[in-house]
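Each reported figure results from applying straightforward, stated rules to the coordinates on display, with no laboratory input. If you're wondering where the values come from, they're calculated on a predicted model, not measured in any experiment. Cβ atoms are built from the backbone, for glycine too; each structure is taken alone.
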Structure P
Amino acid sequence: MSARAWAGWIALTLLVAALVHAGSLYALPYVVMNRTFSILGDRNMMHHMARADANSRKVVRPSPDLLYSACPYDLSKGPLEIRATIPHDTYWSVSTFDDDTNNWYVLDDRRTNRNKLDLVVQAPDSDHEVAATEHRLVVTSPSRHGLILIRTLINDEDRFDQIDRTRRLATCGAYVPSE
């Protein structure tokens, strides 16, 4: 094979590699989030998942020491409100992910002295911005669709039922302004 033919094959190989790389960079997050949304179910409602075991795959690489609650969100009809009890005797966190799987906001039990979470998530181009208050946190999502994930550590097997009951109090739904 001539040097020119080899150069052509190398150029073609590099082009295919670049296309596959760019395609995976842009398509993979879309595929991951759509799969997650289809597994979890309805948007704008909290889904409390069973304790992770060897067959669990609703959350990527789940830990059997954590309890997961997730809310896939769609902000096209307005802001979303997440409410939860924040336990301070075990690890607890809320994380938000945009539609490209980027983690854009995190709050954990160590960075707040609040006992209750009242978090409003609004769209990036919201017509009616919600104001933060002493009791309500407000964040703006970089995308209209995404995922809110609450994790609670099972730090004592004897307290599993109590920890599970507390985390199941978490809700998410349409934000309704109070009068």
Structure Q
Amino acid sequence: MGLLKPGINEVIATTEFNAAPIGIIFKEGVARMVVFSGSHTAKNIEKNGWLVANFVYDPVLYVKTAFEDPAHHLFFEETINDRKMHRLKHTDAWAAFTTTIDKKTNEALMVTLTLEKEIIEEVSLHPVNRGFNSIIDSTVHATRYKMNHDPELKKLIDYHAGIVRKCGGKRELEALELLLGYIT
């Protein structure tokens, strides 16, 4: 696999007209992920058996897809091995996978991904931006905070908000304001 690198790769995963930020764990040549049971992503994986990893450098899109599904016109349909899959338009790259559910609990699905096709749409350099990285971290915390309002998660969100304000650009600041609106 060329697009995934060892560790947890943050992508926007798409299933049938659904998109959500997901960390794909790539270790020893195997791609896996954990998906919360009851989510649109989990339901679609169980129903359709596929997922597309969208490689995108847009902090606003990460925040929006964490809390709502994009409109249908923002998806592009690809036929991969006679299977129709949806990916996001305007991605830097994407990788289409079939999915195998290894374990299902009340809380989560443990899923192994098998690569079917990967495409680089646009080659662009994205220097390390601590503001962007903090948007990713605060989005992870915010999705959990929205469920349980744990004050420790709010502290982490506030910590990362400070980094975004210090290190982020216009788009990261816009993403932060959206995120804070979703959790209040």
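Comparing structures P, Q by volume of the Cα convex hull per residue in Å³, which one has the largest value?
Details: P: 168; Q: 121.
Largest one: structure P.
Ranked on FRET efficiency 1/(1 + (r/R0)^6) of positions 86 and 158 (r between Cβ atoms, R0 = 41 Å, to 0.05), which label among P, Q comes first with the largest value? Kindly include the intermediate steps, with their values, before the conclusion.
On the way: P: 1.00; Q: 0.70.
Result for FRET efficiency 1/(1 + (r/R0)^6) of positions 86 and 158 (r between Cβ atoms, R0 = 41 Å, to 0.05) over P, Q: largest is P.
Quick check: 3.0 is what I get for distance in nm of label points 7 Å out along Cα→Cβ at positions 94 and 110, calculated from one of P, Q. Which structure matches? Mind dumping the intermediate values first?
Values: P: 2.0; Q: 3.0.
Comparing all candidates, it corresponds to Q.
Here FRET efficiency 1/(1 + (r/R0)^6) of positions 22 and 54 (r between Cβ atoms, R0 = 25 Å, to 0.05) has been calculated and equals 1.00, so which of P, Q was it run on? Walk me through the numbers on the way to the answer.
Values: P: 0.10; Q: 1.00.
So the calculation was done on Q.
One of P, Q was used to compute relative contact order in percent (Cα under 8 Å, 6 or more apart), and the result was 26. Which label is that? Each step should come with its number before you reach the end.
Values: P: 26; Q: 21.
Matching structure: P.
Figure out for me which of the structures P, Q the number -12000 belongs to, where helix-only ellipticity at 222 nm (-39500 (n - 2.57) for each DSSP H run of 4 or more, over all residues; to 500) was derived from the coordinates. Intermediate results must be reported in sequence, preceding the final value.
Numbers: P: -9000; Q: -12000.
The correct label is Q.
If distance in nm of label points 7 Å out along Cα→Cβ at positions 46 and 166 is calculated from each of P, Q, which structure is the one that comes out at 4.4? Could the numbers behind the result be given before it?
Numbers: P: 1.3; Q: 4.4.
This value belongs to structure Q.
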